[in-house]
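Values in this text are rule-based calculations from the coordinates and carry no lab data. For clarity, every value in this text was computed on a predicted model and none was experimentally measured. Cβ atoms are built from the backbone, for glycine too; each structure is taken alone.
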Structure I
């Protein structure tokens with residue numbers, strides 16, 4: 001069996017599974033996997049426990065990576081919009097690496113109170129997204145050939161920009177639009193801020209994107225986004241601005257999830273087929 005045939009069969013299986021309704025309740029169940037802590041804790045302390053992890057996860061250990069992650073993201077997005085498939089592999093590989101980092105290092109922290117803590121449910125969900133993006137690198141199903149698109153489809157751009165910039169002062173969770181904050185904050189290394197950016201790019205190139213990757217990435221975005229809205233608007237209302245900054249995640253994820261289940265997404269052509277049609281072949 002040729003390599004291309006194997007890829008098509010695997011992709012076809014993923015396309016089929018991600019269209020099944022039962023997959024998404026299973027993903028929701030993963031969220032409830034108990035959090036691991038190396039020191040015992042009272043379950044009533046779970047909110048504080050998770051708060052400690054999310055405030056100082058392992059992924060924040062090297063602050064210099066925060067502005068670097070933002071700069072790389074901007075360069076790659078401009079690259080795929082201008083140069084199309086010549087930047088496809090770089091974009092796919094970077095996003096795959098980013099989600100692997102989110103899964104392993106944004107969901108874990110070494111805390112003074114609880115020792116090593118891993119938010120297992122978040123890790124499982126983000127790891128699934130990461131593995132699909134790794135497959136996306138192999139499958140090369142995303143087609144970023146330059147094309148005309150209706151002006152209205154750019155509505156995702158300002159929300160994506162807001163997520164990438166994430167103008168917030170981390171210690172007070174209040175708005176901070178200073179240039180230094182916009183460049184150096186943690187947004188480029190967080191699932192909730194980067195997922196709207198990534199999905200915005202995929203929606204601009206829909207339907208010639210990997211539908212399985214689009215569906216699962218957007219569903220996990222919806223799930224974690226809604227939970228964050230509940231936390232920041234209801235449980236920790238003092239951090240309402242963080243709730244505002246999670247709105248792009250929920251809105252763009254819902255939009256991407258709907259697009260991912262349209263018939264066109266399931267029938268998206270390969271890059272070569274799309275190029276042939278553009279050239280009148």
Structure II
């Protein structure tokens with residue numbers, strides 16, 4: 001056993017192709033990685049959702065458009081933008097768009113009650129909320145007691161394949177509370193993307209030590225607290241997971257299922 005292993009006995013249990021450490025982490029962010037992949041592997045799938053496919057090219061373009069929309073709405077670097085979304089393509093488009101606008105993602109549990117939503121929005125001082133349509137009313141009921149200026153609503157059907165979208169519209173949308181009327185001054189996600197589809201990404205640099213996300217702690221000893229993650233944390237976690245799992249998958253071919261919620265640290269930071 002080497003000297004290093006004697007002080008860190010768990011290293012002896014690493015697979016043979018897993019390095020003991022990553023010597024130097026690059027000074028990059030996930031925004032940089034997405035831009036590179038959109039250039040080099042534009043037509044590769046990045047998200048599979050209910051039979052539809054999103055490519056790196058599309059994720060880059062739509063997150064650029066959403067970033068431009070946020071800036072037009074008055075979002076400034078350092079502003080908090082909350083996501084009240086389940087696992088869906090909108091989550092990733094919005095998250096990257098918020099980062100490109102210099103904002104901080106506040107990932108909230110969509111099952112939160114109105115009181116829990118109000119507490120989270122108030123404590124993080126979120127200025128904008130992106131919500132799935134069934135949760136829109138909960139956000140509006142508490143908005144007046146928070147600093148939220150803008151609400152963006154999105155329907156789960158927006159990224160469904162055409163046939164499934166039609167069936168959803170006919171048989172589930174109204175019955176299950178997905179059909180809403182927007183209040184004056186609020187926005188629809190797809191309208192924002194269409195309006196800004198020709199816009200370039202905002203001209204600002206996202207740095208590794210910039211704040212990227214506020215996630216809620218477990219709250220096991222009281223009210224959940226906001227925990228801040230930096231952009232460098234995403235890159236470090238991604239590289240570590242890649243090294244740990246590389247022998248178990250074939251790059252660019254294998255599909256990774258994400259059953260964990262993206263508002264939770266395990267999926268949001270670890271994916």
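Values computed for the structure shown
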| item | result |
| --- | --- |
| Top of I, II by distance in nm of label points 7 Å out along Cα→Cβ at positions 115 and 131, largest first | I |
| Structures I, II, by FRET efficiency 1/(1 + (r/R0)^6) of positions 163 and 211 (r between Cβ atoms, R0 = 25 Å, to 0.05): label with the highest value | I |
| Among I, II, which structure scores highest (criterion: distance in nm of label points 7 Å out along Cα→Cβ at positions 91 and 195) | II |
| Answer label among I, II for the case where volume of the Cα convex hull per residue in Å³, calculated from the coordinates, equals 141 | I |
| Winner on FRET efficiency 1/(1 + (r/R0)^6) of positions 27 and 179 (r between Cβ atoms, R0 = 35 Å, to 0.05) once structures I, II are ranked, highest first | I |
| Highest-scoring label, criterion being distance in nm of label points 7 Å out along Cα→Cβ at positions 19 and 259, among I, II | II |
| Origin of the derived value 0.70 (FRET efficiency 1/(1 + (r/R0)^6) of positions 35 and 67 (r between Cβ atoms, R0 = 35 Å, to 0.05); candidates I, II) | I |
| Source structure (of I, II) for helix-only ellipticity at 222 nm (-39500 (n - 2.57) for each DSSP H run of 4 or more, over all residues; to 500), computed value -11000 | II |
| For FRET efficiency 1/(1 + (r/R0)^6) of positions 83 and 123 (r between Cβ atoms, R0 = 25 Å, to 0.05) computed as 0.95, the structure of I, II it came from | II |
